[in-house]
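J.: Structures incoming, each one as structure tokens.
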Structure 1
Amino acid sequence: MHEWPLLIFTLLVQASVGLTLFTALGAFSQQANALALRMALVVSCVLGGVGLIASVAHLGYPLNAFNSLRHIASSWLSREIVFAALYLGVLGVTTLLALFAKRIVPLLVLLAGVIGLVDVYCMSNIYINASVVTWMHINTYFMFYGSVLILGAVLAMLMLVTRGRHGELRGVANVAVAAVVVAVAARLVEQPAYMSFLSASRLSDTVTFPLQALAAFDALSGVRIAAWCVMVVGAALFALSLRQPRIVRGLALTGGLLLVVAEIMARFTFFSLN
């Protein structure tokens with residue numbers, strides 16, 4: 001595993017986008033706690049900023065990072081950089097307004113989240129078009145957008161849900177649980193197609209970046225299965241936290257922690273190529 005900067009970059013940026021979207025949802029609610037919303041915006045900015053720093057660290061010559069912008073018409077990497085900058089720019093302005101002008105503008109928060117989703121789309125296409133056999137599939141979309149939903153939901157439950165005017169924002173909690181369930185279920189449904197694609201790739205004469213990627217994929221089968229188990233258990237606990245009239249914070253936090261661990265494990269296997 002030589003791609004820790006990319007693991008950190010992708011997970012943190014996707015978590016930032018997810019939290020921003022849930023913050024927008026909370027901002028439209030009259031029960032939202034203004035302090036909690038401001039802190040969520042700050043955390044989103046920090047996650048996105050640290051993620052971008054990690055991505056620059058991945059470059060062989062970080063000072064030449066601006067050269068990546070020269071081919072925006074044809075390069076997904078250039079597009080991703082542009083939309084990442086736009087995302088952090090809009091999010092930064094929104095956060096400054098919230099901190100210093102004490103104004104949270106829901107539409108501006110939502111705009112930042114939408115730009116973030118476009119950035120994740122560009123990010124996904126970087127890997128789908130990278131000639132790495134284990135990346136060249138729609139599975140990459142499911143993984144990256146799934147992380148937006150799962151990590152955003154976990155952070156929202158932690159930072160927003162239990163701090164509403166009446167102790168909790170039930171509507172946001174319901175959406176958070178639904179997002180986790182949908183993301184995990186969609187990944188499970190898509191997996192047979194992904195495995196079939198990889199099986200066909202083993203028999204194909206098409207040359208892609210690695211036979212090592214397939215070997216690494218097979219070697220890490222235990223980690224992948226463990227990640228799936230942890231993810232399903234985490235999603236179940238996360239959903240069970242809503243069974244009582246009051247949200248069971250312990251179940252939500254335990255399930256959330258398991259979901260974060262599962263995301264890290266899954267992303268580790270994604271970037272392990274040899």
Structure 2
Amino acid sequence: MSSTQPAIAAWRHSLDAVLDLGDQLTDEQWAGGTECPEWSVGDVYAHLIGTELWMIAGHPRPESYQTWSRRPVVARRDMPREEILDELRDVYAQRRAQLRAYPPDPGGPAVTAQGQSITMGFLLAVRAFDTWVHEQDIRRATGHRGNLDSPGAFVARDLFLGSLPRIVARDAKAEPGQVLRLTVTGPVEFDEAVVVDAARRGYLEAPVSAGQSTAHVTVGWESFARLACGRIEPRDADGTVTGDERFAARVLNHLVITP
């Protein structure tokens with residue numbers, strides 16, 4: 001299995017689930033709001049069409065993220081639900097055929113929707129992450145909870161953890177020697193610590209004891225994912241904090257990794 005296959009499998013799992021959900025929704029649910037500001041459930045489906053069309057086109061560097069994100073949504077606001085679902089099925093089939101015909105090189109060049117140069121392997125992980133996040137947006141908005149421990153959830157976990165040292169050390173401006181311990185419980189569990197060295201660089205380390213951490217945050221997986229994706233504020237998460245509460249608050253206030 002190449003290094004791109006787990007991300008592709010996670011992306012497919014979430015898009016299959018999204019399409020299955022679309023067939024079950026009522027008109028009221030389709031028009032209902034989500035935790036994405038100003039987006040209905042139907043808008044999220046339109047956004048997913050736009051991202052797949054962008055991937056089919058070779059993920060060109062967008063003129064701006066906001067334009068890239070909004071254009072496919074606005075263009076489909078007056079389209080019937082059945083047409084949007086059919087279009088998503090069509091572009092999904094095109095994208096699967098493209099991946100079969102041109103297997104991606106995980107180390108090949110790619111660009112994010114924000115214009116950042118990355119590898120193709122990382123872009124595919126981002127696409128799996130984004131699709132899972134929007135699957136969860138749809139599920140919460142419509143009461144169809146599930147897949148909190150699906151393959152996409154573990155891709156999301158890895159991206160969250162990959163960003164955590166930067167968030168603690170740079171964004172939250174941790175002092176040398178400070179340690180943030182994060183314990184996440186529920187369907188996806190982990191217990192990690194970020195240690196900040198003398199050069200103010202953050203490193204993930206194995207769990208530390210309570211006495212070794214400057215602050216210890218414990219939070220459920222769904223709340224953590226919603227918080228890290230900007231869906232809720234820290235005050236609305238179901239977590240607890242021990243130790244330096246101000247330090248923990250700075251980290252939690254900078255936890256969002258989505259645009």
Structure 3
Amino acid sequence: MQDDLLLTAHALADAAREAIRPYFRQPGLQAENKWATGFDPVTAGDHAAEKAMRAVLAKMRPDDAIIGEEFGATPGTSGVSWVLDPIDGTRGFLSGTPTWGVLIAASDEKGPFLGMIDQPYIGERFWGGLGEHAMQGPHGDRELRTMGSRPLSEAIIFTTFPEVGTKPEAEGFHKVASQCKLTRYGMDCYAYALLAAGHIDLVIEAGLSNYDIQAPIALIQAAGGIVTDWQGRPAHEGGRAIAAAGVEQHNAALEILRDVPLD
């Protein structure tokens with residue numbers, strides 16, 4: 001069962017890579033806006049990648065459920081759900097930055113138990129769960145491990161947007177960031193991969209969907225890190241999330257963020 005799930009996750013990532021790469025950094029790439037106000041883009045690459053992954057699941061695990069960003073939910077009977085974000089970071093994809101990724105999670109009634117972040121252009125793949133926590137990339141294969149606990153004064157913190165979410169959410173994030181050594185923005189799911197690989201301490205975000213966070217949760221937990229919402233509860237349904245390399249960073253961020261109002 002475990003080998004079958006891992007094999008399926010890698011097959012999904014392989015299929016998504018092949019579907020997406022022809023679109024990246026190509027002249028004339030167009031995007032539709034999913035929002036009436038603001039900008040939430042979707043491209044032909046997003047659609048092609050999710051279709052390719054759904055086709056793999058239809059062959060390899062037809063009884064599993066699917067939750068995908070672009071094509072919604074498909075019910076299943078096995079108790080396993082695949083939670084897919086074909087391109088997490090479409091704004092970066094449109095901009096030509098290689099910081100977007102394919103998010104793949106397998107979950108059950110308890111939440112995600114296998115997570116994968118794949119960066120098709122760089123050729124890096126990070127996965128964790130079912131007894132594994134590893135990556136492949138230009139430097140070869142290696143085991144993943146978060147850096148562990150250290151104080152906020154030494155920490156590197158990431159979020160995707162400087163605005164974070166609502167005004168109170170932004171204020172909460174910047175209170176944490178003001179105590180950290182270094183703050184960086186705009187990496188989308190790649191920041192979670194860097195945390196799992198032991199390079200950074202914290203990723204704090206708000207306004208997430210389940211397909212944004214389930215793969216990072218399983219990956220980071222397998223690598224020794226912690227992911228919760230801003231009250232220390234499970235975050236696999238999305239919303240606000242704290243991903244931390246160790247207990248000390250997590251507790252310090254939680255102490256600041258747990259009282260941030262919802263509006």
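J.: Can you say which of 1, 2, 3 returns 17.4, 50 when Rg and Dmax of the Cα atoms in Å is computed? Could the numbers behind the result be given before it?
T.: Working: 1: 19.1, 62; 2: 19.1, 58; 3: 17.4, 50.
Clearly, the read-out refers to 3.
J.: A value of -26000 was derived for helix-only ellipticity at 222 nm (-39500 (n - 2.57) for each DSSP H run of 4 or more, over all residues; to 500); which structure in 1, 2, 3 was it taken from? All intermediate terms of the calculation are to be shown ahead of the outcome.
T.: Details: 1: -26000; 2: -16000; 3: -10000.
The read-out comes from structure 1.
Bear in mind that the values in this text are calculations on the coordinates, not laboratory data. Here the structure is a predicted model, which means the values were calculated and not measured.
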